[in-house]
Each structure stands twice: as C-alpha cells, then as structure tokens.
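Where a number appears in this text, it was derived from the coordinates with a stated rule and is not lab data. The structure displayed is predicted, hence computed values, not measured ones. Cβ atoms are built from the backbone, for glycine too; each structure is taken alone.
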Structure P
Amino acid sequence: MALTQMQLIQSLGEAMSWFERELNWGVPPTELRHLCGRIGELYAALISNGQMASEVNQKGYDVVSSTGERISVKTTAMMDSAGHISFNVNTLNHVDRIIVLRMNTAEMQIETLLDTPLAAALEMMSNERNGRRDLALSRLLKPKSPGIATVTSVTFEGYLIRELENGTIEVERSGKLIIPAKPTLRELAMRLNVSILNGNGNPHTTRSLGSLIIKSINQINEPKGELQD
C-alpha cells in the first residue's frame, strides 16, 4: 500500500527517534545498518516525492520517484573517507538513479553525498570485481565550502570556538581545527558547568552544545558593572 507524504514523514521521524535512542544506549552507529537503511529509503522517498519499492528487498532498487525513476539508496554512518559503498552489478540494470546518504550522528541529520543518474555514478565506481562495483566515499565527500561567514566566536582556555553562518560549530586550538568537535565541546561543557543533555535527557547535538558553550563564555566575559559608593 502506498504511503502518503505525511505517513512517510511520520515514519521517518519515528525511525530517527529510534536511531537516536540506540545511540544513547551506546550502540555503535555501524551496528545499526538495517535502521540506517530504512531511514535512508524513507528520506529518499520524501525528497523524490515517490514511494518505497513495492516488495521488500526489491531487485536492485529501493524507491520509485514520482517520475518513475527506480532509485537505489545506500546509507552509511561512516564519518571518514576510508570506506566505500558496494553495488551488485547483476541488479544495476534495474536502476535509473543512485542516491548515497550519510547519517551524521554528531548533528543527528541526514546528509546527501550523491544524487545522480546511474550513468554518472558508474563513471565514479571501480571496475567490477567478484560481481561488485565499489564507490569510494572519498570521491563523494565534498571539500568544505569557502567563504562561510562566522556569526560569532569566543576564546576559552586556549580554544577558539566559532559558529558559522550555516550553523556549523568549529573548534580550534593552536591554529589547528579539531575534528570531530563534539568530544572537545563536552570537555569544555564540564568546565563551564554546562549540561551536555537537553530537556528530554538526550545529548545535545554539536550545534546546540556549541551554541550553549559560546553563550556561557560570553556571559563570563561580560564586563561587570562598577560598584557605586
């Protein structure tokens, strides 16, 4: 049965909540492949205004777009560029479009690494080996866009913390960018007596924690009013 857009949105929200809950229980994101895959398929169906494939494990593709494109959706939780996405060459002839997504667990958001017709994706893949063709993540990770303005920045105990115009939080020490930023932000939060949990008892995202830390440091740095005689 076809799902409405509202049902797709609801299902995606529920799957994302379950994914976040598993992470909070200490389950590594790489052990949540099935859930990542489900989230990716629901997201792809939404952005293509389409539907999930009519059969479970549909041969070659996962989503059919509103224009009839058969889409193969791959979702990863790997944050480095060392991995790859693998495709079965025996089913690629059933595919019109490739979408590769990544679960950014620091921000709890879905990133689109690739969304292209099959022909363009094939040019990026390795040659066939054992019935598979691989697509290296290093080919999908886009370089950081230059010129993103800094909204605000603060310094604290040798660290430079800044919030960019797109909401990204960056942390530097001795002129070197610290990646990922979240572990350092958590350490700074402890020193500043800033809770790493939100009102629902879940860990803050990198962006929300960074914003709270910047606010806390700004409050510390505010000039105190002079006492009047």
Structure Q
Amino acid sequence: MALLIISLTLNCKLSMKWTLKTWERITPLYEKILDLPFNKELMQGNLPVEKFKFYMAQDAYYLGEFGKALSIISGRMHKMEHVLDFAQFAAGAIVVERALHEGYFKSLGIPHDIGPSPSCLLYTNYLLKEANYADIAVAVAAVLPCFWIYKKVGDHIFGQQFEVQDNPYKNWIDTYAGEEFAVSVNKAIAITDELAERSSLSTQDSMFKAFEMASRLEWMFWDSAYRLEKWPV
C-alpha cells in the first residue's frame, strides 16, 4: 500500500504542469517577497512616500526595458499566436502600465530623468540577455516572474484591503489585482507550460534556473526601493 501511495505521488508530480512544479519550488522565496517591509507597509498604506517615489521611478525604467525583452521574445517565437501574444504583452508593459506611472509621476512630482539603480540595471540586463540569447523556452521562463509574482502580490495585498481605509497606493494595488492583468498572466503561464512540454528535461531545468533567478531579482528590486539604493561613489 505504501509503495502504491509513493508511486501515485510520483506520477502526480510528473504529470503536474511545469509552472505548478516551479511555483511549488520557489514558494519560500515568494513568501520572503511578501514579508519585505516595502510590501507590508504598502499593504498597510504607511509606506513612506519617498520610498514609493523611488520605486515608481525605477519601475518606469524597468518597464521600458522589460517591454524591449518581450518584443525580442515575440520576434523569436515560431507560433504566430505566441508572436502576437508577446507583442501584446510588450504593449501592455510600455503603454497600459505606464499610464499608472504617469499618474503617480504627476501627483508625486517624480522626475523623468532618473537612471537605473544597481539592482534595477542588474535585473533588466539579465532579462535582455536571456531574451536575446537563451533558448526561447528559457527566455519565456525568465520573464514570467514579473507577470506571476506581481499578480500574486497584488492579489495578496488586495485581499487585506478590508483592514485599510483610504490606502494612498490603491491605484497600484488595483492594477496588479485587476482582471485585465490576470488575463495576461494566465496567458503567459499557459505559453510557458506549452513550451516546457516540448522541451527536454535539461531545458526544463534551465527554465527553472531562469525563473528562480528572475524571482530573486524581483526580491532585490523591492528591497532596493525600500533602502533607496544608491550607486557606490
């Protein structure tokens, strides 16, 4: 009986979609992201405005580079449906989400000419490298955390909003917990699983490493904003 249970468990693991297995493996890292002071204070509505301004300025730079990475991936896709999907993802990163940034830029008086922080530059350069040179399945796995982790964080914070009145960061929360963003996230997850199913085990392992690295860089991005990270003199 014990052997049967073990066999069924192993078969279940093998039949799980790549993204579900991967999320299971990086859950401890995701929980550390939720536990970051930046995200906890944003959820409570008491994040110092200077830290949010720093974050928004860096995120504006990030989104521009992220959009380039998505466009590169779009051009490398073989399936025309995926070409169109990633072209739309790129437009969403550059146009739709930028609208949120523009609102905060005006209301908070954030300058538009701020350069990238060390963590932001590390993250964007990593994504551009993977988008250009990695196996296409690996490249897609590298950009997936920006979709999936933001959606998870947005949903988590949104679910706690009954405890917070007049959160000044409500527009940010509503964007990433919204249904429109969820459609893009679910599509990105489905494409990643489709590519993983056609990939070798070694490529799937490389996909996981890329996903894990990008998830670590997500942690660094939020942490660097809270610390108001500067370049060494």
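Quick notes on this structure:
- Value 17, 40, 26, 13, 4, calculated as P(r) over Cα pairs in 10 Å bins from 0, in percent, for residues 131-218 alone, assigned to which of P, Q: Q
- Structure (P, Q) behind the derived value 60, 42, 38 of Cα extents along the principal axes in Å: Q
- Here the criterion is relative contact order in percent (Cα under 8 Å, 6 or more apart), and among P, Q the highest value is seen for Q.
- Structures P, Q, by distance in nm of label points 7 Å out along Cα→Cβ at positions 27 and 59: label with the highest value: P
- With distance in nm of label points 7 Å out along Cα→Cβ at positions 43 and 75 derived as 4.0, matching label from P, Q: Q
- Structure responsible for 5, 22, 30, 20, 13, 7, 3, 1, 0, with P(r) over Cα pairs in 5 Å bins from 0, in percent, for residues 139-186 alone calculated and labels P, Q on offer: Q
- Ranking P, Q by distance in nm of label points 7 Å out along Cα→Cβ at positions 107 and 179, the structure that comes out highest: Q
- helix-only ellipticity at 222 nm (-39500 (n - 2.57) for each DSSP H run of 4 or more, over all residues; to 500) derived as -26000 - corresponding label from P, Q: Q
- For 3.3 (distance in nm of label points 7 Å out along Cα→Cβ at positions 171 and 195, calculated) the corresponding structure among P, Q: Q
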